[in-house]
Structure P
Amino acid sequence: MKIAPSILSADYVNLQKDIEVVDAAGAEFLHIDVMDGSFVPAISYGPGWVKAIRPITKMTLDVHLMVENPERYVETFVAAGADIVGVHVEATQHIHRALQLIKNAGAKAEVVINPGTPVEAIKPVLYMVDQVLVMTVNPGFGGQKFLPETLKKITQLDQLKQTEGYDFDIEVDGGVKDNTIKDCAAAGATVAVAGSYVFDAADPAAMVQTLKDATK
């Protein structure tokens with residue numbers, strides 16, 4: 001299981017320090033939540049943050065666009081240094097085009113589904129994605145409780161990978177802790193986003209290791 005600490009829960013004043021801590025701890029991804037105050041109530045990072053973060057880590061920059069009409073921003077975030085760009089199927093009328101833009105810009109494409117969205121909604125584009133993000137809480141806020149009903153969608157996606165020969169990663173985001181990550185891994189998840197569990201702890205590096213140990 002790859003671990004993707006979310007900087008939404010990091011210390012903004014000491015962000016570089018927090019990033020370096022989880023990098024040294026062996027986290028493979030760094031998850032960057034971009035929120036526009038419309039698709040979700042909160043507002044967060046723009047491409048300038050990604051550009052500033054890129055030189056200080058070799059971790060995969062996993063940019064999650066929680067914004068309306070994400071195709072407007074895809075190329076800017078890729079140019080800033082995003083390795084993976086995730087777009088919500090609920091946020092655009094043109095999900096295929098949005099994913100094409102990501103691929104054409106040179107990044108890996110991820111489609112994202114909210115807890116209330118079925119896997120069927122993204123079946124037509126699964127052949128073209130590198131990663132699927134299953135939201136295991138409602139998006140927009142950190143520190144929420146994991147929704148166990150979302151495990152069924154992880155299992156569905158894992159089955160589709162096997163039957164259709166797809167090769168995408170399955171990422172989970174929301175309420176990930178040492179106990180819930182075990183259930184996600186058993187269902188077929190391959191990447192886990194963890195924010196408050198990692199960065200609210202006294203020793204974030206130890207939390208990264210705890211998550212890795214929980215899925216061995």
Structure Q
Amino acid sequence: MKILAVGDMHGNYKKILDYLKENRVDLVILTGDITNFGPAELGEEILNEITQFDVPVLAIPGNCDPVSIHKEIENSRAVNIHGRNVVIKNMGICGFGGSNPTPFDTPMEFEEVQIYDEAQKALKDIKDHKITLFITHAPPYGTKTDLLPSGVHVGSKSIRKIIEELQPSINICGHIHESRGMDVIGKTRVVNPGEISKGYGCLIHVNDSTEDKVEVKPEIIKLDE
């Protein structure tokens with residue numbers, strides 16, 4: 001199985017369409033900031049454009065999406081996994097959008113206690129699946145994926161705590177554009193693919209056989225190369 005995960009579109013999604021026209025994937029995951037502070041209606045338009053390729057699309061909002069984006073995701077042909085989980089084949093997938101508080105008072109921010117309570121519940125419900133994908137907009141605190149150029153870590157401490165406790169197979173995140181890269185927390189691979197507006201995304205290769213040994217291999221790619 002091949003999964004394309006991208007985020008931080010900020011309304012610029014042409015590179016996704018171009019990639020899907022030329023490449024076959026089994027699932028698309030969007031990690032938030034679908035719009036650039038709205039309008040919310042643009043979210044439905046973007047998601048329906050991406051779903052035209054008859055590939056399932058899972059989405060969460062980002063902190064730069066208006067709160068009303070939830071309604072637009074529900075109205076689209078994509079599936080909103082914010083605070084929810086789904087099971088596809090033998091994979092459990094859950095998500096949590098928005099971010100921990102920022103200095104910029106963006107539209108969709110949550111206190112750490114709310115992130116922990118809601119995201120932990122969504123992941124806990126699927127923890128017994130062989131493969132678990134934890135999709136968040138905010139990266140986990142103290143990793144290569146939440147580091148500003150100044151050297152300050154700005155990710156979510158709750159996301160990190162949840163990963164430490166439940167050890168999903170992979171955490172795909174975004175939010176911090178400057179921190180494209182990978183890291184590990186225990187047995188969990190953490191991937192921030194970077195901005196799709198600059199052509200970056202993540203391909204996740206899943207060996208979803210029924211054997212006990214399951215392989216999940218993420219790689220950061222340039223979609224326009």
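Quick note: the coordinates plus some simple rules give every number you see, no bench work behind them. Since the structure is predicted, the reported quantities are computational estimates derived from the model, not experimental observations. Cβ atoms are built from the backbone, for glycine too; each structure is taken alone.
Here is how the numbers come out for the structure above:
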item: For distance in nm of label points 7 Å out along Cα→Cβ at positions 6 and 78 computed as 1.1, the structure of P, Q it came from; result: Q
item: Computed -6500 for helix-only ellipticity at 222 nm (-39500 (n - 2.57) for each DSSP H run of 4 or more, over all residues; to 500) - originating structure among P, Q; result: Q
item: Structure from which 0.95 was derived, FRET efficiency 1/(1 + (r/R0)^6) of positions 102 and 174 (r between Cβ atoms, R0 = 25 Å, to 0.05), options P, Q; result: Q
item: Percent of Cα pairs over 17 Å apart, for residues 86-149 alone - highest-scoring structure of P, Q; result: Q
item: Distance in nm of label points 7 Å out along Cα→Cβ at positions 142 and 166 derived as 2.9 - corresponding label from P, Q; result: P
item: When mean count of other Cβ atoms within 10 Å over residues 22-29 is computed for each of P, Q, the largest belongs to; result: P
